[in-house]
Structure 1
């Protein structure tokens, strides 16, 4: 997905631990969350990894061109056993217009 957006909010760098299900190893993921709008839709985009560590503060007064990847994660609820889904939008590229 590619869109021209304004950045409404930007989180601080967040670091969280998780267990890799394939290897069982503890891992760390760094991320910055951006609240973006194209003037009609508002959505959250996430910058991860080393790009998040070196992520600058974006100016909410400017327009940016973003390229994003959307992924769907599926799991079964531990409380109800019901199949759940969540869509995550990852910001792959962001450039000032």
Structure 2
């Protein structure tokens, strides 16, 4: 089974750094980074910030290793790190994930 892993961070440089580490370790097959505007509550305060959302595709069994790398390189006290199952996809895309990750 395959998943899309997502996390947000406060700078493009951090997003790229974490993505590069994960690709170099062959823990994810690809990384997409895009700017977002986040609205949330943190420590009883309403916040609005500009962040970068990072999405990656990988094998479900690699999630714990991906999460560990993100946490080791992330600056947030509580980082959003989630995995969403990929219910369907092309056979060729799934083969690429399988062949390109450990």
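Largest in distance in nm of label points 7 Å out along Cα→Cβ at positions 37 and 53 among the labelled structures 1, 2 is structure 1.
If helix-only ellipticity at 222 nm (-39500 (n - 2.57) for each DSSP H run of 4 or more, over all residues; to 500) comes out at -500 when worked out from the coordinates, which of 1, 2 was used?
Values: 1: -500; 2: -10000.
Only structure 1 yields this read-out.
Determine which structure produced the value -0.60, -1.13, -1.28 for log10 I(q)/I(0) by the Debye sum over Cα atoms at q = 0.15, 0.22, 0.24 Å⁻¹, calculated from the coordinates; the candidates are 1, 2. Label of the source structure: 2.
Look at distance in nm of label points 7 Å out along Cα→Cβ at positions 13 and 29 for each of 1, 2: the largest one is in 2.
For the read-out distance in nm of label points 7 Å out along Cα→Cβ at positions 21 and 69, a value of 0.9 was computed from one structure; give its label from 1, 2. It was calculated from structure 2. For relative contact order in percent (Cα under 8 Å, 6 or more apart), the highest value in the series 1, 2 is held by structure 2. To which of 1, 2 does the computed value 73 (volume of the Cα convex hull per residue in Å³, for residues 5-44 alone) belong? The structure behind it is 1.
Values in this text are rule-based calculations from the coordinates and carry no lab data. Bear in mind the structure is a predicted one, so any value in this text is a computation, not a measurement. Cβ atoms are built from the backbone, for glycine too; each structure is taken alone.
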